[in-house]
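Once you scroll down, you'll see the structures, which are given as structure tokens.
Rule-based calculations on the coordinates, nothing more; no lab input. Since the structure is predicted, the reported quantities are computational estimates derived from the model, not experimental observations. Cβ atoms are built from the backbone, for glycine too; each structure is taken alone.
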Structure 1
Amino acid sequence: MPMAVKYVGWAHGVLFILFLVFLAEVTFTRSWSFKKVILAFLASIIPFGTFVLDRKLKNEELIAAE
């Protein structure tokens, strides 16, 4: 199904680029450390890594709110 691969691949690429753009924005607005940025980037490459990253960031937010 070349047509499906074309459009799903295109959408996946766009979403990856958007992730990188938002990662750059968060890096500067939240003053993330270099280590945290690298871990977030690696999470975007590793399958299901973004789910682990999301859980970690939510836990950090809950701890900071206390």
Structure 2
Amino acid sequence: MKTNQNFDMDKSNLDKNEKAGDFCLKTIPVENVEKLLIDSIQDNPINKIIVREMLEIIKEYKKATNFE
């Protein structure tokens, strides 16, 4: 997503575990997102399910925006 606004962590909806953890927000070029998601599967088994769904969303985004 593109925005000209800075992210305000104070207005985020992080739960107490996320706030206590080592959470950081990163900017990732959209062309790198798929590889990053696939690589994240080894970090946590539940990612296998989540990544599959996210890749489908990215696929639809690319079709809708003619992203190449």
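Out of 1, 2, choose the structure whose coordinates give helix-only ellipticity at 222 nm (-39500 (n - 2.57) for each DSSP H run of 4 or more, over all residues; to 500) equal to -29500 when calculated. Source structure for this number: 1. With distance in nm of label points 7 Å out along Cα→Cβ at positions 30 and 46 computed over the structures 1, 2, the top value is the one for 2, the highest of the group. When you work out Cα Rg over 2.2 N^0.38 Å for each of the structures 1, 2, which one comes out largest? The structure with the largest value is 1.
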